[in-house]
Structure P
Amino acid sequence: MKLKKKIPLIDQHDKLGFWGGKFGGSYIPETLKKPVDDLTKEFKKLRKNKKFLKKRDLYFKNYIGSPTRFIKLENLSKHIGGAQIWAKVVSDANGGAHKIYNATVHALICKSMGKKYIVGDTGAGYAGKMLSMAAKKFGLKCKIFMGAKDIKRQKPNCDAMRKNGAEIVPVTTGSQTLVDAVSECMRYWVSNCDTTHMCVGSTVGPNIFVKICGWSTAQISRELKKQIKEQFKKIPKKIKLINCVGGGSSAYGFWSEFIDYPKSQIELIGVEAGGPKKSKLHAAPLSRGAKLGVLHGAASYVCQNNEGQINETESISAGLDYPGVSPIHCFLKDTKRARYTYATDEDALNAYKLVTKFEKLNPSLEPSHAFAEAIKIAPKFNKDTIIIVNSCGDAKKDRDILRKRLGRKI
């Protein structure tokens with residue numbers, strides 16, 4: 001398996017939709033073949049349509065607020081020592097997280113296909129919140145599937161979804177988290193695909209949904225590449241791009257423009273959810289030896305038991321609490337272009353405390369996992385090394401968890 005240069009990674013799949021011959025694909029029921037084929041053809045047409053691209057860029061700038069900031073964390077860097085620590089503050093985007101890029105593009109596609117209803121899944125509530133925002137912006141009826149457990153722990157985002165006019169469908173099956181929400185959302189779309197468009201909230205699912213989401217979030221790295229050149233006058237010789245990884249949408253978007261660079265110059269580091277230190281459960285299929293399996297219409301590394309059944313996961317971060325991962329990240333792992341590790345709940349909380357102590361930044365629990373790795377490795381390098389963390393969400397949604405665990409008011 002080799003990476004091809006000058007070709008976007010989202011397009012480096014075979015005729016059956018597999019990256020590296022084994023990751024991805026479209027494992028879907030016969031009833032979904034036509035709507036998936038129709039969506040594939042529509043996206044292929046739209047991504048080359050100048051009017052559509054102009055409209056996308058206009059909404060990215062005037063609705064989402066691109067570009068988001070690229071800043072040096074001076075105080076944190078000085079406290080930790082070693083490498084320079086920087087942040088791409090994607091949480092500056094309208095709504096507070098990277099999910100708004102994918103939601104906006106899906107809403108535009110929905111309108112282009114003449115559909116009036118849009119459905120989606122959510123864990124941390126950001127994908128749902130952003131989809132409800134985009135649906136309201138474009139006059140679409142919106143339904144969000146969310147695990148009952150996540151509804152309780154992500155109340156602020158649920159309140160925002162309802163305020164935007166979306167219906168939240170509580171999912172009470174299985175672990176009552178993201179994995180079950182995705183399953184129920186897909187079941188609903190099977191029965192309503194003639195009138196309804198489905199937005200998958202990350203780079204997971206059948207091939208076309210991986211591509212649409214990756215194409216949408218790639219805006220993050222387009223901005224970052226330009227900002228790095230403006231700041232340093234060139235691309236520095238030693239950069240480490242660190243991103244949390246659940247489904248993997250923000251990480252792909254953060255890395256997209258840099259995958260062609262040699263890893264000796266730009267290292268890509270993905271940080272999964274290791275769960276509580278005292279628990280055997282986690283959400284880290286890439287870094288803790290998960291086997292290949294099929295989940296939600298695609299083949300990827302999946303947390304599963306010896307009989308091949310999907311394992312329950314555990315993480316303080318609802319947005320990373322998912323047993324699978326994008327097939328694109330599986331491909332990056334197997335080609336050794338990216339390195340994957342994990343941070344525990346406690347690591348993420350400690351990183352959150354440190355970042356908020358030294359900087360005017362309020363990262364959610366998802367990017368706090370990435371900050372934990374940055375804090376861990378920075379002392380091993382000198383100031384010539386540039387560590388950049390994607391601060392892809394703000395902590396407003398985590399206020400109840402942080403109050404309980406840290407006694408903090410957000």
Structure Q
Amino acid sequence: MKKINYKSFPDKEGHFAKFGGKYVSETLMYPLNELYKAYIKIAKSTSFKKELLGELKNYVGRPTPIYHASRISKELGSCNVYLKREDLNHTGAHKINNAMGQAMLAKAMGKTRIIAETGAGQHGVATATACARYNLKCVVYMGSDDIQRQKVNVYRMKLLGAEVIAVDSGSKTLKDALNEALRDWVTNVDDTHYIIGSVAGPHPYPMIVRDFQSIIGRESKQQMKKINKKAHILVACVGGGSNAIGLFHPYLEDDVEIIGVEAGGYGLNTGKHAAPLNKGKPGILHGNRTYIMEDENGQIKSTHSISAGLDYPGVGPEHSWLKDNKRVKYVTVTDKEALNAFYYLTEKEGIIPALETAHALAYAFKLAKTRSKKNILINLSGRGDKDIDTIASLQGMKV
């Protein structure tokens with residue numbers, strides 16, 4: 001089999017083989033081309049990279065540590081379980097890595113207004129935070145159902161000065177928030193930059209978000225080397241897929257097993273899940289070609305996940321490509337399994353994970369029981385403060 005140069009993708013048109021690209025209206029072609037040129041000229045410069053690294057260190061709190069979950073490792077078998085602690089970032093998740101990079105880029109481009117979409121609210125909080133840092137006006141679109149699930153994050157965004165706009169169309173979740181944000185951008189391209197929070201959307205967004213998030217993988221490689229350990233297996237949850245690609249991308253040409261975990265919801269056979277890489281098919285969604293969940297009439301199916309951040313009917317095009325070329329294995333975890341992993345990590349290690357992350361934890365824990373003497377590195381993409389209301393209501397409690 002011909003060896004793939006993973007660093008050479010996407011091509012200039014944003015394609016990962018048959019995935020990716022730019023499937024948008026003519027009115028969006030100009031701002032997308034403008035963004036691509038600015039990214040290559042500004043964000044690739046030595047001065048920009050130096051400034052961003054300084055912000056990530058002094059404002060965000062990077063590098064985030066690698067934590068050896070020793071108690072869990074001992075209980076589950078002979079594997080060593082390591083956590084890349086993105087939950088310790090300022091704002092509590094990996095989303096800030098990309099939000100800071102794009103906000104800096106927007107400022108350099110002369111933009112004064114930022115729009116964003118959010119599901120679990122973490123990207124919205126990260127964007128609002130970056131906008132407060134750089135004195136940019138901020139508008140966040142969020143599905144009305146997600147607003148109910150993530151009231152704490154909605155309040156945080158408002159405290160940070162952002163306007164949060166509820167989206168009542170469609171499934172009232174992330175997909176519909178993204179639709180509304182794109183409509184806004186079409187109308188206000190002159191002064192507005194759209195910070196997409198995941199490795200989805202039209203080119204150059206999947207590339208830009210991946211590059212800003214790849215600090216996760218680069219750091220973890222250095223940190224594992226410092227403790228004289230080699231990561232044998234990487235595990236991360238996949239919704240749109242930014243935290244996963246951030247960990248995976250720097251490792252793609254290494255000898256390491258890589259696993260992405262989608263939301264299995266109530267089970268793949270129930271139809272109530274958010275697992276396009278396992279049960280979907282290639283199609284066009286939000287400006288790119290990727291695996292999506294659609295019915296026989298080409299209409300986007302409703303999704304379900306206990307986690308608002310994984311409740312998306314598509315996935316980043318690079319993940320679709322990695323699935324098809326078999327570099328990454330994509331699996332699913334149900335709501336129930338994710339909940340069990342949430343409780344297990346909390347009780348055994350004193351770390352409360354986000355429900356998104358709990359999907360990755362659940363699969364990694366199962367893996368640790370069946371593998372011998374492997375080092376499993378899990379991207380702990382966010383902390384679980386935002387999910388406390390959801391967890392409490394499932395237990396019949398009120399916070």
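Using the calculated result 2.4 for distance in nm of label points 7 Å out along Cα→Cβ at positions 11 and 299, pick out the matching structure from P, Q. It was calculated from structure P. If we compute distance in nm of label points 7 Å out along Cα→Cβ at positions 227 and 363 for structures P, Q, which one ends up with the highest value? Evaluating distance in nm of label points 7 Å out along Cα→Cβ at positions 227 and 363 on every structure, the highest lands on Q. Ranked by mean count of other Cβ atoms within 10 Å over residues 291-298, structures P, Q are topped by P, which has the highest value. 0.95 is what came out when FRET efficiency 1/(1 + (r/R0)^6) of positions 99 and 371 (r between Cβ atoms, R0 = 35 Å, to 0.05) was calculated for one structure; which of P, Q is it? Going through each structure in turn, the value belongs to P. Each of structures P, Q was scored by FRET efficiency 1/(1 + (r/R0)^6) of positions 27 and 211 (r between Cβ atoms, R0 = 25 Å, to 0.05); the highest score is held by P. Could you tell me which structure in P, Q was used to calculate Cα extents along the principal axes in Å, for residues 75-266 alone as 52, 35, 27? Source structure for this number: P. For distance in nm of label points 7 Å out along Cα→Cβ at positions 131 and 387, which of P, Q scores largest? For this comparison of distance in nm of label points 7 Å out along Cα→Cβ at positions 131 and 387, the top structure is P. When FRET efficiency 1/(1 + (r/R0)^6) of positions 195 and 243 (r between Cβ atoms, R0 = 30 Å, to 0.05) is calculated for each of structures P, Q, structure Q comes out greatest. Taking mean count of other Cβ atoms within 10 Å over residues 115-122 as the criterion, the top structure among P, Q is Q, with the largest value.
Every number in this text was worked out from the coordinates using simple rules, so none of it is lab data. Bear in mind the structure is a predicted one, so any value in this text is a computation, not a measurement. Cβ atoms are built from the backbone, for glycine too; each structure is taken alone.
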